[in-house]
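Structures incoming, each one as structure tokens.
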Structure I
């Protein structure tokens, strides 16, 4: 796979991760509004955020590599 293809794939992962994080935050807000437990939802959000950091770091490294 070419570097440009890798970059585009990881950009997709970053976009999807951002969408998932936003959706999870919305779910947490709804749980809070309904006065329901949020602990597990927050744990999952933290996992998503950790994975997002990895995707963004991967993208940063690929872009640095492409820049030479």
Structure II
């Protein structure tokens, strides 16, 4: 497993955190995802053979939030 921390912009409440967390955990190869509203970051444990950081960022964007590089 690898670990990535990505920036998440546009979150304003606990529901946003839940949406981003669920979107990330739904990706193949993601073991865990912790999203923090205060820092605007997501820490993800993932299998790089199954999912890339670019795909994780895309999952955040598909959930309606921004994930700048």
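Quick notes
- If helix-only ellipticity at 222 nm (-39500 (n - 2.57) for each DSSP H run of 4 or more, over all residues; to 500) is computed and equals -9500, the structure in I, II: II
- Read-out mean count of other Cβ atoms within 10 Å over residues 19-26, computed value 13.4, structure in I, II: I
- Read-out distance in nm of label points 7 Å out along Cα→Cβ at positions 43 and 59, computed value 2.9, structure in I, II: I
- Highest-scoring label, criterion being distance in nm of label points 7 Å out along Cα→Cβ at positions 3 and 27, among I, II: I
- Relative contact order in percent (Cα under 8 Å, 6 or more apart) from the coordinates reads 50; which among I, II: I
- Which of I, II leads on distance in nm of label points 7 Å out along Cα→Cβ at positions 11 and 35, largest value: I
- At a computed 1.42 (Cα Rg over 2.2 N^0.38 Å), which of I, II: I
Values quoted throughout were computed directly from the atomic coordinates according to the rules given, and no laboratory measurement underlies them. Keep in mind that this is a model prediction, so the values were computed, not measured. Cβ atoms are built from the backbone, for glycine too; each structure is taken alone.
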